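Structures given as structure tokens follow.
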Structure 1
Amino acid sequence: MRPIYADRRQAGRVLAEALKHYAGKPDVLILALPRGGVPVGFEVAETLGAKLDVYPVRKLGVPGHEELAMGAVAAGGVRLLNELVIRQLGISQATIETAAVREEEVLQSQLRKFGGNAPPPVIHGKTVILVDDGLATGSTMAAAIRAVRQQGPARVVVAVPVAPPDTCAEMKRIADEVVCVATPAIFGAVGLWYENFEPVDDHLVRRLLETSRMKIAT
């Protein structure tokens, strides 16, 4: 298992090449999942000449094993639960509610921090490309798809640099198009496929969003 990408920006450039058929289309909107999806989405938006915005989604981690998702929450009050994980681990409704409320507060904070003075993106009638730095279980992306669908897009596309084959197959069941550049059979974790997978801070997210918005405005 050797890294495929140097960092998220390079992964975004590779992903953009796989999305070239959307270049120059005025109805395309890139929605990046913060924080790690934003550097990837920035490169995609640059190449396609599309508007970039963020779409916060928060994983609901199993208490004590937060890397394992028992569900996710997204903008618009969407909650998506992994019933299999919940049932197998005997997770109570109270535990789920506590985690959901906590993550919904973080989600609202991200919307305030990253949105700035810009109006929320218009999703209705758009071709929405949801971008992240990779997928593992896909629970957060599934929540994003469900939330976006409620706002009437013309098309929902999932685009990531790396994901396991079974997760990509599941995404194809619920999205209109799925672009997974690399699909290693032995996956492990998203970060294993990057040489540099340092955490993305809020400052970088805001800077990339502001840069992208300024370019679209001009």
Structure 2
Amino acid sequence: MGSGVDKRALPLSVYDVLLGQASIAQARQASPKGGYEVLGANRELAGAEVELVDLPARERRLKAALAEVGTAYDFVLVDCPPSLSLLTLNGLCAAHGVIVPMQCEYFALEGLSDLVNTIRQVHANLNPELEIIGLLRVMFDPRVTLQQQVSEQLKAHFGDKVFETVIPRNVRLAEAPSYGQPGVVFDPASKGAQAFVAFAHETVARLGRRRATPA
């Protein structure tokens, strides 16, 4: 919805792609103002979890679908649910790397440990290309002492895996989805939008260094 695509009116969605009823080329939608394409989801996706259980190669169905269109894009971003499910597993099996957005709060720190272990298991057993690209601190408020402390713990433990860019709490970012626009289009001058642009540049630089490093 934040990309200007009405999920209630989608003729086809990622649900149809995962179940093999449509290809990504058939289901993708153009974001009118975003300049990118979206493989949308709606409430039907909740049912995919049950229906995937009995299907062959159930954890690699997204990877197989993306392989058909992979050369058409410079980047493919897969937004995964925070819980470990078949949907998340499909995302992890299809990805080359993981960007972990997290709030600098105690429970997020607890959950991060579980997520890192999950990524290691998927790397070892299902997708040897998978690695953590970086940790992104989001909805950050430097006035909150706890957030500063958690941020310092992240940097101490994960070092250069923590992105230098920090996404602040920003009203304009929160307003953008209600207008069907990405935050960087809705108000490019806002602090939140500028932070996301800086994050994008940092991400591209990191990926460039990864590709330049011999295996």
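Values in this text are rule-based calculations from the coordinates and carry no lab data. Here the structure is a predicted model, which means the values were calculated and not measured. Cβ atoms are built from the backbone, for glycine too; each structure is taken alone.
Thinking only about FRET efficiency 1/(1 + (r/R0)^6) of positions 97 and 201 (r between Cβ atoms, R0 = 35 Å, to 0.05), which of 1, 2 has the largest value? Write out the running numbers ahead of the final one.
Values: 1: 0.75; 2: 1.00.
Comparing 1, 2 by FRET efficiency 1/(1 + (r/R0)^6) of positions 97 and 201 (r between Cβ atoms, R0 = 35 Å, to 0.05), the maximum is at 2.
Looking just at percent of Cα pairs over 22 Å apart, for residues 9-104 alone, which of the labels 1, 2 belongs to the structure with the highest value?
Working: 1: 45; 2: 27.
Going through 1, 2 one by one, percent of Cα pairs over 22 Å apart, for residues 9-104 alone is largest in 1.
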Output the label of whichever structure in 1, 2 has the greatest value of distance in nm of label points 7 Å out along Cα→Cβ at positions 1 and 161. 2
semi-axes √(5λ) of the Cα gyration tensor in Å, for residues 57-152 alone, calculated, reads 29, 15, 10; among 1, 2 the input was structure 2
The value 11.1, 31 for Rg and Dmax of the Cα atoms in Å, for residues 89-128 alone was derived from one model only; which of 1, 2 is it? 2
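Given structures 1, 2, which gives the highest value for distance in nm of label points 7 Å out along Cα→Cβ at positions 73 and 185? The partial results should precede the final answer.
Values: 1: 4.0; 2: 1.6.
Max of distance in nm of label points 7 Å out along Cα→Cβ at positions 73 and 185: 1.
Looking at mean count of other Cβ atoms within 10 Å over residues 145-152, point out which structure of 1, 2 has the largest value.
Working: 1: 18.0; 2: 14.0.
Sorting by mean count of other Cβ atoms within 10 Å over residues 145-152 in descending order puts 1 first.
Upon calculation of FRET efficiency 1/(1 + (r/R0)^6) of positions 17 and 193 (r between Cβ atoms, R0 = 30 Å, to 0.05) from the atomic coordinates, which of the structures 1, 2 produces 0.50?
Of the structures listed, the value fits 2.
For relative contact order in percent (Cα under 8 Å, 6 or more apart), which of 1, 2 scores largest? All intermediate terms of the calculation are to be shown ahead of the outcome.
Details: 1: 27; 2: 17.
Answer by largest value of relative contact order in percent (Cα under 8 Å, 6 or more apart): 1.
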